[in-house]
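Coordinate-derived values only; no laboratory data. Model, not experiment: these values are computed from the prediction. Cβ atoms are built from the backbone, for glycine too; each structure is taken alone.
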Structure I
Amino acid sequence: MKLRYSPTSPYVRKVVVLAHEAGLAGRIETVPTSPSDDEASLARDNPLGKVPALTADDGAVLYDSPVICEYLDSLHGGQRAFPAAGPARWTALRRQALADGILDATILRRYEEMQPAATQHGDWIERQKRKAERGLDALEAEAAAGALADPAGTLSIGDIAIACALGYLDLRYAGDAWRNRHPALAAWYAKVEKRPSMTATAPKV
């Protein structure tokens, strides 16, 4: 299998973390790809021009991270990151959607802040910050209630997505100090980020 890969993409990281957790990392060749520099070649795999995109062994191309993650989760015989049915599945998918939404807002914020100062829209930046903050508040409530996964146990796709979102906040917005307002979530993440799958995929700028 070949994975279109960008080392700082949190969506790519989610895929690779799951691959490590599932024992599949050795079966995946990562293909370094810049969505801006490699737009034409990337579009042949994903017409949206986004990473990640996975080419399976049979030649089928899958995108984006939720689809790729569920596909990889179907290839191993261990405990699944995507629960098969019932409340656990919907909880895992909801948490993945929440974490991906935090990432969406944070990346939109970053793109806007990369524009010349004179053309930036401060109200847009603040709106994205509020979206991410509300998402973190919701996760803090779940962490404080002890509802997130045991950091030493099997992680669901929701837990993996949350961990990757928090890692991206540390990468791009360490100065926001999200831990100060979310101590239970910070305590959970402090344990999860030590897992081999997380240390092996920590982004290096």
Structure II
Amino acid sequence: MPNTEASGPPAVSLVLASKSAIRADMLRAAGLAIATHPASIDERGFERQWESQGLAPDAVAEALAREKALAVSRAFPEAVVIGADQTMALGPLRFSKVATMADARSKLLALRGRQHALHSGFALARDGVVVASGVASARLLMREFSDAFLDDYLARAGEAILASVGCYQLEDLGVTLFEAIEGDYFTILGLPLLAVLEALRGQGLVAA
């Protein structure tokens, strides 16, 4: 059963196919009553398949969101399911999460002084069919920080940054890494909220 904060077992009409507390908080702050049920799919397998076909990083984000929405929609056919995913890219090169602080340091050195992109995809599925999907992108220019600054950042931020593909949380110390940002805050956090709300209006779930 999906996880919901509401008391009692209300009829589920909107389900977020993600375990991301940030995405759930964004939707609830927008006034939506949602339940959550993380999708169980082979993300890495899909990524390898699509990359072998030459799919660009932004298209991978949207495709993963579609697969997640579909997987959960099959379990909850009466609900509208929101799938979401985010990819990070430096030009055509897509990044994955790293496992160690040493790897995090290497990644941030590679990004230093360069602009990278965050692509946030979404999809709505109903009765096992995707009824809407899209992707939005943000571009972030990391500044030319010193090695000493980087070492201090890693020590202060700690292993929590390993949960982020970019090894930073922009809402926390990560903001100190940047010189300029192009794109909306919701996209950077992993859900293009304005596009999602417009798609939900099209499904009659948000007042037009």
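For mean count of other Cβ atoms within 10 Å over residues 99-106, find whichever of I, II sits highest and give me its label. All intermediate terms of the calculation are to be shown ahead of the outcome.
Numbers: I: 21.4; II: 13.9.
Structure I gives the largest value of mean count of other Cβ atoms within 10 Å over residues 99-106 among I, II.
When FRET efficiency 1/(1 + (r/R0)^6) of positions 19 and 147 (r between Cβ atoms, R0 = 25 Å, to 0.05) is computed across structures I, II, the figure 0.45 traces back to I. Each of I, II could give Cα extents along the principal axes in Å, for residues 115-178 alone, but the derived value 53, 23, 14 comes from II. From which structure (I, II) was FRET efficiency 1/(1 + (r/R0)^6) of positions 43 and 83 (r between Cβ atoms, R0 = 25 Å, to 0.05) calculated, if the value obtained is 0.15? The read-out comes from structure I. Supply the structure label, taken from I, II, corresponding to relative contact order in percent (Cα under 8 Å, 6 or more apart) with the calculated value 24. Comparing all candidates, it corresponds to I.
Among the shown structures I, II, from which was the value -11000 of helix-only ellipticity at 222 nm (-39500 (n - 2.57) for each DSSP H run of 4 or more, over all residues; to 500) calculated? Provide the component values of the computation, followed by the final result.
On the way: I: -17000; II: -11000.
Attributed to the structure labelled II.
Can you tell which of I, II yields 0.65 when FRET efficiency 1/(1 + (r/R0)^6) of positions 35 and 155 (r between Cβ atoms, R0 = 30 Å, to 0.05) is derived from it? The read-out comes from structure I.
When FRET efficiency 1/(1 + (r/R0)^6) of positions 75 and 123 (r between Cβ atoms, R0 = 30 Å, to 0.05) is compared over structures I, II, which one is greatest? Let's see the in-between values first.
Values: I: 0.10; II: 1.00.
That would be structure II.
Match the computed value 16.9, 54 of Rg and Dmax of the Cα atoms in Å to one of the structures I, II, and report its label. Present the calculation step by step, with values, prior to reporting the outcome.
Numbers: I: 16.9, 54; II: 17.7, 54.
This figure was derived from I.
Here volume of the Cα convex hull per residue in Å³, for residues 67-106 alone was derived from just one of the structures I, II, and that gives 68; the source is I.
Where does the value 14.1 come from, among I, II, when mean count of other Cβ atoms within 10 Å over residues 51-58 is the thing being computed?
Working: I: 19.1; II: 14.1.
It must be structure II, since only it matches.
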